[in-house]
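Nothing in this text is a laboratory measurement; each read-out follows from the coordinates by a stated rule. This structure is a prediction, so every number in the text was calculated from the model and none was measured. Cβ atoms are built from the backbone, for glycine too; each structure is taken alone.
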Structure P
Amino acid sequence: MSAIDNATRFFHACESLEGWQGCEQFVAPGASFTAQCEPLTEISTVAEYCEWMAAIGKGPLIGCSYELIASAYDESTRTALFSGIFIAKHSGEGGPVEPTGKQTRSDYVYAITIGEDDLVTKLVKVWNAPWAMRELGWSN
């Protein structure tokens, strides 16, 4: 499987809330995760992020989905970019407050570094989480 094929399969598995079990085959051991937004600053591995996505999408944001807007791959840096829209409604239990019934359509980008073995070695998520949290009624 090529680097971009592997990155694409990882992206869809993660965004489809398959958790670590559904994503592990696409990821190198110890792959790192970073994001400069709350609530993700404490997450440091791709495995942790995959589990966080699955938990939030099967809990407070049950039924959430995504739209892939664009993707690209730079062979020289072995970096795949995926631009999407996260679509969610706070209708499930959990989260910082009782279900609000409010929705978000929140833009985000994944920058995925692929190692020589064509596995994900690093994931950077660029996301304006405060925007999404305000739309969901989780903050002012």
Structure Q
Amino acid sequence: MNKANRVLHLIEKFEPPKVKTVGIDFDGTLTVPMKIGDIADNTLQPGAKEGMEELKKRGYTIIIDTCRSQVDDIKKFLDSQGVPYDYINENPNQPKDTSSTKIYADVKLDDKVVTHTNWEDAVDKIETKYKEIEARRNET
């Protein structure tokens, strides 16, 4: 084995292969927002199932990243709807040098997220997003 192959072998041995990971919020992103209620009473957002199927087809690992603690109920709901996912509130491929409870993902999809590009307009973006969220809450 030449030197380059040995280095590559060592890298592969100690570093897991890169997995494309997407973290997807449950309430308001995957499902129609609910104020309260049983998870089984949720409905999927239009196009959610098809979008999740496309992500799987393209090789993404899908993590349902939610504040809800009822993992078994979420599994039952997603399975009953035929929605593909890999994990709920966990990432076995989490970088080994982290000790945070924050789930690592390359990309996150969440109805409450503000994309950060700079601090010059961050506060205004947060205020705008907050107003959108409040308007949605008042609709239901």
Structure responsible for 3.2, with distance in nm of label points 7 Å out along Cα→Cβ at positions 80 and 96 calculated and labels P, Q on offer: P
Among P, Q, structure where distance in nm of label points 7 Å out along Cα→Cβ at positions 48 and 88 as derived comes to 1.7: P
So if we calculate distance in nm of label points 7 Å out along Cα→Cβ at positions 104 and 128 for every structure here (P, Q), which label has the highest result? Q
Matching -11500 (helix-only ellipticity at 222 nm (-39500 (n - 2.57) for each DSSP H run of 4 or more, over all residues; to 500), computed) against labels P, Q points to structure Q
Identity of the structure behind 27, 14, 13 (criterion: semi-axes √(5λ) of the Cα gyration tensor in Å, calculated), options P, Q: P
When mean count of other Cβ atoms within 10 Å over residues 24-31 is calculated for structures P, Q, the one with the largest value is Q
